[in-house]
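Quick note: the coordinates plus some simple rules give every number you see, no bench work behind them. Please read these numbers as outputs of a predicted model, since none were measured by experiment. Cβ atoms are built from the backbone, for glycine too; each structure is taken alone.
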Structure 1
Amino acid sequence: MADGAYVFAAPFVARLRGAVDVDGKLPRALVALGLPPAGDVVLLGDGDGWQAAHLAAAGIAVRSEPVTEPLRLDLPDASLDAVVSLWPGFRGVDPAARAEADRVLRPGGRLLVIHDYGRDDVSALRAADAPAYVSWSRRDGPYLRDGGFRIHVLHCFWTFASLEEAAMILGEAFGERGVAAGAALRRPRLSWNVAIYHRTRPGP
């Protein structure tokens, strides 16, 4: 899932995608937060990826731009209604990246940044970087303190057919952390909270 929060070995991609219920929730939430379905919208990341396909299926037309470091968009000033960044982009708030997004957005345009929120069952599978993304969602974190963003949280789940299937897939996909998570389950699903950080480009 190259445009999602996790990168899995090929044998697990289809099974894990089938377990995740974010696909319908994310497009609806983005539209509710100001993403114009018929506007000029750029998706930072893989335009042929999993989430891009679901945005298209929901009637949201997007064109893709690569995530670069530092962020540089080969687009004219004030040419977009919205910029959507999936998990690989905007890791924290780089003022230069925010300024680049503002440059290509029209006044009143929307910047919507999707990351994990943490504080859920899935967080245990990402112990290496969990402290970073959990700190992003705090009031004194980079998004809410001085990034000019507000936050909307989607409560999603990874749901499996049985406890046995959950334990098998999690163990094979995540190794020791997955084995521990599977052993702790009392029902065949994991809670997964997804944060959408959103801000409006200021006017002139």
Structure 2
Amino acid sequence: MPKKIIVFASGNGTNVEAICNYFQKKSGIIVAEVFTNNPQAKVLSRIRPFKIKGSCFSKEDLESGKVTTLLKDIAPDLIVLAGFLWKIPLKMVHAFPQKIINIHPALLPKYGGKGMYGIHVHKAVKENAEVKTGITIHYVNEFYDEGTAIFQKEVLLKLEDKPEQIAKKVHELEHSYYPMVIEALLDNKSIYE
């Protein structure tokens, strides 16, 4: 039986596409379904070529426990947040302990928390004249971006880098490393092997 990943996304879905591409070439791990809170999310068209089911849900579905019940029926080995903007309810965190991970486009604990996503993060990094930034992959708890870090990778910045250029550098890290970290977690291997 292959191990199953469920991916949550809210928008463009480039990380989801990178994950789908990566595991399409592997055996033993499949992206079983993609959940989104946004019926217009581009991620839904990105997963079509992979023939992966996309499911939309509301805030009420998430907070009432309906989404958690659906997930229990699927029994995923890992729940992967990839550009998902809503906070995961405590009930869902408890239902899947150490089985929900997120990727954040900065080196946490810097530039984390509510409202710190996407270009907002990169603008803050630029405004503070940081010489490096990167990605943090972490377990999800009931607080934004405060779960235990699993993996970090940094990239050096130039003084002239604009937020959009910073975003491009960070996206490259996300697309390269997120699928590999997911695989390492599911195979119980060291991420740094």
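Suppose Rg and Dmax of the Cα atoms in Å works out to 17.3, 57; of 1, 2, which structure was it derived from? Don't skip to the answer; put the middle values down first.
Numbers: 1: 17.3, 57; 2: 16.1, 50.
Label of the originating structure: 1.
Among candidates 1, 2, the computation of distance in nm of label points 7 Å out along Cα→Cβ at positions 95 and 111 that gave 1.2 used structure 1. Once distance in nm of label points 7 Å out along Cα→Cβ at positions 71 and 103 is evaluated on every structure in 1, 2, the highest one turns out to be 2.
For the set 1, 2, ranking by mean count of other Cβ atoms within 10 Å over residues 31-38 places 2 highest.
Say we calculate distance in nm of label points 7 Å out along Cα→Cβ at positions 39 and 167 for every structure; which of 1, 2 gives the highest result?
Numbers: 1: 4.9; 2: 2.6.
Between 1, 2, the highest calculated value is found for 1.
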